[in-house]
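Student: Given below, in the form of structure tokens, are the structures.
Read the figures in this text as sums done on the coordinates, not as results from a lab. Quick caveat, the model's predicted, so the values are computed rather than measured. Cβ atoms are built from the backbone, for glycine too; each structure is taken alone.
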Structure 1
Amino acid sequence: MRSIPANNRLLILPGVVIKMYREAWRAQNERDALRRLDDARILAPSERGSGRIGSRKFLVMSRLRGSTADGTEEAARRIIAYLRSVHELGGPGFGRLCAPLLPRWNDYVCQRLISYRKAFVSQGLHEGAGTADALTHLRLPEPPVPSLLHNDPEPGNFLEGPSGIAGLDWELAIYGDPDLDYARIGYALGIRPARLVDLLDDQGVAFNEQALTIYRRVHLLGRLMSSITAAPPDMAAAQRYLRDLRACANDHT
């Protein structure tokens with residue numbers, strides 16, 4: 001283990017994956033999520049151990065076999081079904097699993113938007129700052145209970161194997177509103193908002209269409225912030241997210 005370079009995040013070995021984290025809270029968050037999923041018998045890596053090298057924490061997790069989910073609508077249906085089972089796991093409040101939890105979902109969303117706005121202002125990105133500021137004044141329907149969310153449901157974070165779909169990379173997991181996960185996966189798979197509504201309806205998933213619209217924009221702001229604060233900044237991605245934010249504002253999708 002001491003031969004792993006400091007900038008490595010994953011070391012893949014026979015039967016296990018060792019994941020190192022740039023921030024300690026990410027390790028604790030993923031560990032808490034994996035334990036909840038294991039207790040509920042939902043397919044995900046199992047924690048096998050943990051430790052620290054210098055200031056960096058790591059987890060040892062079981063290595064799952066399978067292929068990453070593709071971008072088809074059929075894959076979207078399977079991912080939505082998987083997420084729906086995850087969302088049945090409740091929490092004591094809203095926010096990161098490893099952090100003090102808030103009593104209201106709107107408070108958590110506002111905190112995230114305020115952090116995005118600060119990042120945009122510091123980078124001189126006034127369009128993004130204005131959008132984040134406008135969204136902080138909206139009030140979302142409060143979920144009846146906090147639900148476990150993956151919170152980063154990109155297709156590459158799902159493996160399809162003989163036992164079904166398994167979710168990977170839970171370091172950003174939170175307790176929140178399931179519609180946020182659905183809005184994120186809809187964007188990640190290029191599903192138009194109206195079609196996402198149809199898919200959720202077809203599977204009997206309860207959702208709020210207004211919340212899905214707002215969460216799509218929240219998701220894009222988060223991606224925009226990540227792209228401009230990366231080292232080096234990914235300006236091509238930033239322009240793509242800005243374009244999609246404008247589209248959301250123009251057609252209310």
Structure 2
Amino acid sequence: MTKISKLLLVVVTFLLSCTTYAQQTELLFKAGNEHYAQGRFQEAIDAYKRILDQKVESASLYFNLANAHYKLNNVAPTVYYYEKALQLAPSDPDIRNNAAFAENMKIDAIEPLPKNTIQEWINTVVGIFTVDGWAKASVICMFLFVLSFLGYYFAYSTLRKRLFFITSIVVLILGVLSVSFAYTAFAKAEKDHPAIVFTPEVEVKSEPNLSSTLAFTLHEGTKVFVLEEVKQWNRIKLIDGKTGWIPKDDIKLLNNF
């Protein structure tokens with residue numbers, strides 16, 4: 001067998017394995033949806049989690065997982081998977097709506113600290129897209145800038161030159177803003193380490209040991225932010241500014257720490 005034949009065999013084998021892999025994932029997703037439609041929510045969860053076990057993720061997969069857990073009144077997994085879905089599709093109205101309903105399942109009602117109006121507006125805008133979404137927007141804007149500049153350069157009439165010039169300036173500004181928002185979203189993702197409490201009730205300590213004093217108590221489904229990790233303990237912060245230490249096994253990180 002020649003080297004070219006061996007290479008073709010490897011390529012064909014790889015393509016066939018990818019096709020089979022995709023078909024298996026699609027079948028599992030379809031089976032999960034059928035289980036859900038028939039009210040077999042645990043079976044639906046099992047099917048969806050088999051897809052996750054294959055290192056495949058999507059907003060729709062996390063959304064369906066959260067919906068199935070919601071039907072079984074599993075508070076922590078419901079909140080967790082809606083949060084995962086929002087990470088991949090932050091502007092999806094169905095995910096945002098269902099995630100708002102899931103908030104009513106939680107026991108802890110934590111009021112956030114007052115925010116600066118400008119900073120809150122920036123956070124809202126940045127949250128419209130993911131980091132990849134803003135990066136794609138910046139590339140599109142730069143592409144449109146080049147086209148507009150070329151249109152300006154080759155246009156003959158004064159009106160067209162003005163139109164292309166204004167368009168190029170606008171898309172350039174939008175492109176710069178998109179890059180800035182992409183960087184802000186990336187920096188925020190690197191800084192924030194959100195997690196969900198999975199234990200029905202957990203005591204948050206003032207120091208990373210069981211004999212230290214009680215700081216406060218949290219319940220399943222509450223969102224926290226991990227500040228640091230010391231052995232089997234995580235130092236967390238709530239949106240109201242409170243901090244404390246919690247056993248790392250009592251929470252589940254939404255991102256890698």
Structure 3
Amino acid sequence: MTAMLLETEDLTVRFGGHVAVDAVSCGFRAGELTAIVGPNGAGKTTYFNLISGQIAASAGRVRLAGRDITLLNVSERCRLGLGRAFQLTNLFPGLSVLENLRLVVQARRGRGFSLLRLAGSDREVTREAEELLARLRLEALAEQPVSELSHGNQRKLEVALLIALDPLVYMFDEPTAGMSLDEAPVVLDLIAGLKARTDRTILLVEHKMDVIRSLADRIIVLHNGALAADGPPEAVMASAVVQEAYMGRELEDV
């Protein structure tokens with residue numbers, strides 16, 4: 001059986017007297033896409049924030065490839081292979097879309113972020129960035145400053161930057177939110193392509209049940225910060241208690 005690439009053990013955070021995430025223990029395997037669902041206020045994004053290091057845990061542990069990363073900050077976790085899309089958005093708002101992507105590719109290859117060398121003369125770096133832009137249908141916007149992008153294209157760039165970083169764990173928080181009907185399939189196809197890799201883990205917070213049905217290998221349900229259900233999509237979505245208490249009419253309508 002494939003080893004767990006990412007694990008949370010009794011992960012908990014309290015804000016005053018409120019327990020936002022309550023002792024959640026989960027393991028996530030390489031080659032698996034897990035959808036994290038639940039009603040508003042269930043703790044989904046807070047759980048993401050704990051895993052990525054945006055907020056500190058009150059209790060519990062986070063492990064990446066067997067290493068305890070609970071006390072590491074966002075940058076340190078990112079360097080070890082934990083990637084979350086919004087962490088990379090608008091690295092340099094005044095630079096172009098292509099320049100931002102080149103910087104991420106350059107950093108991943110061990111050359112570091114440097115405004116004095118934007119890798120313009122490095123053909124391999126530029127080619128990789130351009131290919132990724134083409135896959136996201138952003139090539140026409142290659143020279144446009146990031147600060148001038150529409151919301152939908154900013155979300156697409158988030159995905160592009162994360163893919164360029166090539167982490168061990170991809171964390172997507174509603175990646176198609178705010179996108180038009182013709183923009184969303186491009187991003188979903190890319191995520192499906194990432195899923196085909198057997199050495200990466202994908203976590204996806206998503207409200208759209210059709211997206212979850214098409215992509216998820218597994219669903220976990222959070223409710224009031226606690227783990228309420230965990231299993232294959234068919235079993236979790238068919239559960240009466242999940243439909244009635246956690247998913248509501250949105251699931252019934254699918």
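Student: If helix-only ellipticity at 222 nm (-39500 (n - 2.57) for each DSSP H run of 4 or more, over all residues; to 500) computes to -9500, which of 1, 2, 3 did it come from? Walk me through the numbers on the way to the answer.
Tutor: Working: 1: -15500; 2: -20500; 3: -9500.
Computed on structure 3.
Student: Given a computed value of 18, 51, 29, 2 for P(r) over Cα pairs in 10 Å bins from 0, in percent, for residues 153-224 alone, which structure among 1, 2, 3 does it belong to?
Tutor: Structure of origin is 1.
Student: In terms of distance in nm of label points 7 Å out along Cα→Cβ at positions 169 and 217, which of structures 1, 2, 3 is highest?
Tutor: On the way: 1: 2.6; 2: 6.3; 3: 1.5.
Largest one: structure 2.
Student: A further question on this structure: Quick one: relative contact order in percent (Cα under 8 Å, 6 or more apart) came out at 15 when computed from one of 1, 2, 3, so which one is it?
Tutor: Label of the originating structure: 2.
Student: If we compute Rg/Rh (Cα atoms, Kirkwood Rh) for structures 1, 2, 3, which one ends up with the highest value?
Tutor: 2
Student: Of the structures 1, 2, 3, report the one carrying the highest value of distance in nm of label points 7 Å out along Cα→Cβ at positions 25 and 161.
Tutor: By distance in nm of label points 7 Å out along Cα→Cβ at positions 25 and 161, the leading structure of 1, 2, 3 is 2.
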